[in-house]
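Got some structures for you, see below.
Nothing in this text is a laboratory measurement; each read-out follows from the coordinates by a stated rule. Being a predicted model, the structure only gives us computed values, none of them experimental. Cβ atoms are built from the backbone, for glycine too; each structure is taken alone.
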Structure I
Amino acid sequence: MNHSQWKTRRTRQLLGEQVKESPEMAAFRLEMRYARAFGQALYDRRTALGLSEAEVARRAGMTEEDIECIEGAGTVPTLPLLEKLAVVLEAELDIHVVPGTDSEPELRFQAPAA
């Protein structure tokens with residue numbers, strides 16, 4: 001089989017084929033989905049407030065590279081860090097996860113209800 005006949009995991013799923021995956025790979029994919037969701041939530045709230053990465057980093061006692069890493073899905077922040085970012089972004093963190101599915105986690109830093 002040459003590479004032009006390879007199918008991605010997603011293509012095989014859409015075609016209804018059985019997709020076997022190691023537990024390690026499944027855990028890695030889940031971590032990457034969380035990293036993307038956290039990064040997007042941070043970016044969305046930061047830009048909604050008109051803050052630069054440097055300003056968020058300064059307020060959180062972090063480096064600009066740390067913020068870039070989170071927004072670029074390079075890391076999954078710890079819960080204490082998420083709490084610190086929520087304070088800096090003057091927001092509550094809303095996380096919606098449906099366990100056992102391939103659905104993307106939904107995360108939002110949102111202004112607290114009055």
Structure II
Amino acid sequence: MEEGIGTPPQALFDAMDAHIGERAASGVFLDGGGLYGTEDAVNFVVRQGQVTRVDGPYAEAKEVVGGWAIMQYDTLEEAVADQQEFAELHAKHWPEVTVIATLRQISTGPEAPGD
């Protein structure tokens with residue numbers, strides 16, 4: 001999500017409440033939440049065996065992670081279709097914003113997805 005673009009419209013909050021509520025009721029939505037901006041973020045950068053701390057806000061940050069959700073689907077196809085619906089809610093209710101909605105599988109070990 002773009003950093004510093006303001007608060008999402010109430011229509012998006014309402015649509016997301018319904019969207020998440022339906023998934024929570026069906027057992028698909030396991031956990032999730034929104035994240036504040038980078039104004040008070042702290043990054044720890046590991047580079048060549050050294051750790052440095054970098055405090056926000058980050059002038060170079062144009063996009064930030066705005067929230068997260070842990071969902072459980074029976075198939076990858078169901079997950080992809082639901083992620084598309086999630087993105088479409090943003091396009092409909094907040095069309096002036098740029099949002100990248102990323103779908104990733106949770107690793108439970110060293111094996112690759114589908115192993």
Highest-scoring label, criterion being percent of Cα pairs over 18 Å apart, among I, II: II
Among I, II, which structure scores highest (criterion: distance in nm of label points 7 Å out along Cα→Cβ at positions 20 and 44): I
Given 32 for relative contact order in percent (Cα under 8 Å, 6 or more apart), calculated: source structure among I, II: II
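I, II: which one has helix-only ellipticity at 222 nm (-39500 (n - 2.57) for each DSSP H run of 4 or more, over all residues; to 500), as calculated, at -10500? Write out the running numbers ahead of the final one.
Details: I: -15500; II: -10500.
Derived from the structure labelled II.
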